[in-house]
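Visitor: The next part holds the structures, each set out as structure tokens.
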Structure P
Amino acid sequence: MTDVAGADVAGGIDVAVADDLEATSGSATALLRTVVGSILRPIGGWMSAAGAVRLMDDLGIPAATARSSLARLCSRGVLRREPRDGAAGYALEPAAVPMLERGDARIFGERVEASAWCLLSFSFPERRRSSRDRLRRRLSALGCGTVADGLWIAPAALEDELAATVHDIAGEAAVVLFADATPRGDLAAGLARWYDLESIRRIHDSFLTRFGEAPEPPDDRRAFAVWMRALDEWRVIPYRDPGLPGAALPPDWPGAASAGLFGRLRDDLEGRAIAHAAAVAAPARTVGQSR
């Protein structure tokens, strides 16, 4: 699945890929990225160009827009053009696979509420303003909260991602990462200052509203469309709400309900969506060769 936070040059992926993957969901390119991240590996790592356009049509995306989105993901190092058996098509760039796997872990992994925290303190000279701004954007995309200018906080489970981000972006800047910090004050009041809880609540509520009462798809084509739309909307949520502890949130917090709904949708629709994509976009002999 697509990694919202992305990777940097040190990981073998172009910076443009990483920056683009911080984008929100909903656009044609975001939907294609969701299809690529969740479908392409199970069906063999390759899809025909015509099949890719048909899958995007199933999502209501016109052919011309789908082709532009395919070209955009090629330019950003996620896909590469690769004909097979005389048919034009697209394969995953090998360098993009680790990025997708990191996204899988965040998006599909078990949601664990934070019991300990990391703090990250940094200071850049003015000549490195661009690096400072990139680090701030990446920390926000990873799910960090802002304690003060130059001081950020995140659940301890994000320590490895924070360390990698600091290594990739900060270089020799003055950055200090504190691990396993335990709060001693009013955590609920702190979270309300560090995170935009109302914005996070809205994306949970939006997901519940859009997909909570969705009827059973009558066929695999419709199951594909519903699952891709649901996954594209959900994939940003574990980054915006990276395991904020329920005990320190309002009692009507919708996080558990939206996570439960996502799990049910995945159980009901993912297999059907993959079957549809395989039938439309991949030769039968490629299905299951890679994941």
Structure Q
Amino acid sequence: MQETTLEVKTSSNEQCSPTMVRRVAAMLDLETRSFSEGDILPKGWHFFMLAGETQKSKLRRDGFPGLGVPIPDLGLPRLLLGGRTISYSGDIIIGSIVEKSSFIKSIVEKTTNSGPMAIVTLQHELRPVAASSPAIIETQTYILLSASTAAKNPEKTISQAIVAEHQKQITPDETILFQYSALGFNSHKIHLDRSYAQNSEGLPDLVVNGGLTTLLLTEYIRTNLGLEITDIKVKHIAPLYCNRPMTLTAKKSETDWKLYVYDNNNDIAVEAEINVK
């Protein structure tokens, strides 16, 4: 196992654009006029400010541009999101300018029974220009795999029924995958190119963006349960696919909330923990 630490940052000033905010609202089927300059940006909606600016000629072979900073190829053509943590210590105001800093925190290369792989950790900070510390810190973990680990997806039977006090079913389609990818400038082919997803990576269909799943979870907490998140930790266990229903669930524990996203076979695909105010 080889670990590399990279502390080179990219920094830029970004506007929390009212136009982009209204487009996120439209994607979520919310009334766009409810969000105006000067309002507080809802938790989770900051994703469009993390978009990268990787030139087309410098994209990975799978089309992924990286978020904030390019992710190296390392001879590993398949990329999956392993998880993310987001900490909210302040608010971002719609229309304001924030400083975005992004860097590759570490790269861990290893050899497994399935072949070589790498774990790349990115960190992003969004700091309002008038603030002394970041309002949002987000860490993302990506798993890079060789072509030989292309997915195999045997037919599965539906597991036992989902039992949860709070639950909601959503079926992401091609439209929301496209809109989320466009808002975040994410050209990863597994979300947009069905032929690539099926023929090059052995997937049954387009993959739902991991960030979109997190956004749908935070929206579920915000709009259905009326809670305000202070931090969230998300772990991706299995892919979720386009046009297949997924079920969001939430359960309160003594210290925090546990959330799970079940796939169309009622198996857990994503698990998350959140703290709220």
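Throughout, read-outs are computed from the coordinates displayed, never taken from laboratory work. These numbers come from a predicted model, not from an experiment. Cβ atoms are built from the backbone, for glycine too; each structure is taken alone.
Visitor: Check the numbers for relative contact order in percent (Cα under 8 Å, 6 or more apart) across P, Q and tell me which is largest.
Guide: Details: P: 27; Q: 19.
That would be structure P.
Visitor: With distance in nm of label points 7 Å out along Cα→Cβ at positions 165 and 197 computed per structure, which member of P, Q shows the largest figure?
Guide: Details: P: 2.2; Q: 3.5.
When distance in nm of label points 7 Å out along Cα→Cβ at positions 165 and 197 is calculated for P, Q, structure Q comes out on top.
Visitor: Another question, then. Here helix-only ellipticity at 222 nm (-39500 (n - 2.57) for each DSSP H run of 4 or more, over all residues; to 500) has been calculated and equals -4000, so which of P, Q was it run on? Before the final figure, lay out each step's value.
Guide: On the way: P: -15500; Q: -4000.
It must be structure Q, since only it matches.
Visitor: Continuing with this model, one more query. Comparing P, Q, where is distance in nm of label points 7 Å out along Cα→Cβ at positions 245 and 269 highest?
Guide: The maximum falls on structure P.
Visitor: Can you tell which of P, Q yields 0.20 when FRET efficiency 1/(1 + (r/R0)^6) of positions 181 and 261 (r between Cβ atoms, R0 = 25 Å, to 0.05) is derived from it? It would help to have the intermediate numbers written out before the result.
Guide: Details: P: 0.20; Q: 0.85.
Label of the originating structure: P.
Visitor: Taking distance in nm of label points 7 Å out along Cα→Cβ at positions 93 and 221 as the quantity of interest, name the structure among P, Q where it is greatest.
Guide: Working: P: 3.3; Q: 2.5.
Biggest value here belongs to P.
Visitor: Can you spot which of P, Q the value 12.9 was calculated from, given it is mean count of other Cβ atoms within 10 Å over residues 53-60? If you can, show how the numbers build up before the last one.
Guide: On the way: P: 18.0; Q: 12.9.
Only one of P, Q returns 12.9 for mean count of other Cβ atoms within 10 Å over residues 53-60, namely Q.
Visitor: Quick check: 0.99 is what I get for Rg/Rh (Cα atoms, Kirkwood Rh), calculated from one of P, Q. Which structure matches?
Guide: Details: P: 0.99; Q: 0.95.
Label of the originating structure: P.
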